[in-house]
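Bear in mind that the values in this text are calculations on the coordinates, not laboratory data. What you are looking at is a predicted structure, and each value in this text was computed from that prediction instead of being measured. Cβ atoms are built from the backbone, for glycine too; each structure is taken alone.
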Structure 1
Amino acid sequence: MTVKSEAPGQEQIDKLYQKLKSEADEGGYHLNPDLDFTKELVEGLIVNEERYGYPSCPCRLATGEKQEDLDIICPCDYRDADVSEYDTCYCGLYVSKTVIDEKKQIGKIPERRPVERERKKSTSAPAASASKLTLPVWRCRVCGYLCARDNPPEICPICKAKKDRFEKFIDSA
């Protein structure tokens with residue numbers, strides 16, 4: 001593990017910001033429009049990348065063990081559910097179109113990440129069969145993209161079809 005003592009430079013922050021923005025736009029996501037706040041989060045991602053070797057969420061405590069932190073590597077496993085339910089992800093890097101269009105204020109949201117012992121149980125459990133799914137599976141009627149979550153994404157990350165083009169493919173148990 002390599003640790004740098006210098007803070008990331010503005011050029012490095014701007015470069016990663018542009019990369020994240022481009023990826024978000026291509027995938028139907030939106031970065032927080034508060035540029036100063038967003039760039040502070042981007043700086044945190046860079047610091048964590050240098051510290052741990054992976055860009056863990058700057059608002060969560062990483063262990064330094066990649067396997068244990070896979071769920072909080074940005075974009076984290078909780079982003080879509082948080083944005084869908086609260087119009088922002090936990091750290092506020094990603095926001096919904098509602099926030100962008102209506103300038104809706106975002107607030108604090110509850111932590112969705114399970115505590116450590118629950119995470120360890122879930123990663124060691126065998127894969128669930130279709131009859132034991134805890135989340136419904138949504139299918140994009142345009143391209144066939146599948147995702148398991150409470151609600152379909154705002155925009156399909158593959159073909160960019162809107163949320164209304166998704167159908168429930170498999171219901172949860």
Structure 2
Amino acid sequence: MESVAERYRRLASLMTDRIAAVPDEAWAGPTPCEQWTVRDLVGHLLDVHGRFHQLVGRSLVEHPPVEKDPLAAWIAVRDQMQADLEDPVRVAQEYDGRLGRSTFGASVDGFVCFDLVVHGWDLARATGQDETIPAEDAERIQAMVDRMAPTMLENGVISRQLDPGPDATPQQRLLAALGRQG
């Protein structure tokens with residue numbers, strides 16, 4: 001079974017490749033996330049990483065501004081997260097959150113890794129890259145969406161769900177559940 005450190009490393013590596021492949025002219029372009037440019041989407045990923053570090057009293061590492069160097073900013077924050085996930089004390093650090101008591105590692109696995117899959121697809125779609133979500137990731141994220149869809153709809157994380165059709169692949173079902181056309 002893949003640990004959170006291993007899963008994060010794999011998903012973050014794919015995100016790094018996708019960010020590195022963004023053409024210069026695409027940074028200001030739209031994404032499937034309404035009102036977010038490609039650069040905004042990378043900024044969102046950094047913000048999410050920061051929020052989860054804050055839950056356990058830590059801050060993000062110093063990094064270049066996303067506006068100037070999104071890839072370098074991402075790499076600095078990615079490396080910090082990876083180091084924390086590989087540290088047995090840091091990954092197991094507990095906190096009391098909106099959903100009750102949890103650990104840093106469990107929360108990163110549940111939310112940050114979720115964002116890396118979904119926003120990885122968004123980034124790929126926006127920049128003309130390979131949009132493939134591995135079936136095991138699509139199914140794992142789908143199970144989370146199935147459990148949390150009412151809350152996600154209520155909080156505006158999902159604006160609407162679409163009908164994927166009877167012959168949909170796991171990726172198409174996931175994207176439809178998230179209101180995305182895949």
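Given a value of -11000 for helix-only ellipticity at 222 nm (-39500 (n - 2.57) for each DSSP H run of 4 or more, over all residues; to 500), point me to the structure among 1, 2 it was derived from. Working shown, then result.
Numbers: 1: -11000; 2: -18000.
This value belongs to structure 1.
Looking across 1, 2, the calculation of distance in nm of label points 7 Å out along Cα→Cβ at positions 111 and 159 that yields 2.3 traces back to 2.
Can you spot which of 1, 2 the value 0.90 was calculated from, given it is FRET efficiency 1/(1 + (r/R0)^6) of positions 15 and 143 (r between Cβ atoms, R0 = 30 Å, to 0.05)?
Values: 1: 0.45; 2: 0.90.
Traced to structure 2.
Computing Rg/Rh (Cα atoms, Kirkwood Rh) across structures 1, 2 gives 0.98 for structure 1. Look at FRET efficiency 1/(1 + (r/R0)^6) of positions 71 and 95 (r between Cβ atoms, R0 = 30 Å, to 0.05) for each of 1, 2: the largest one is in 1.
Across the set 1, 2, FRET efficiency 1/(1 + (r/R0)^6) of positions 79 and 151 (r between Cβ atoms, R0 = 25 Å, to 0.05) reaches its highest value in structure 1. Each of the structures 1, 2 was assessed by percent of Cα pairs over 11 Å apart, for residues 87-134 alone; the largest value belongs to 1.
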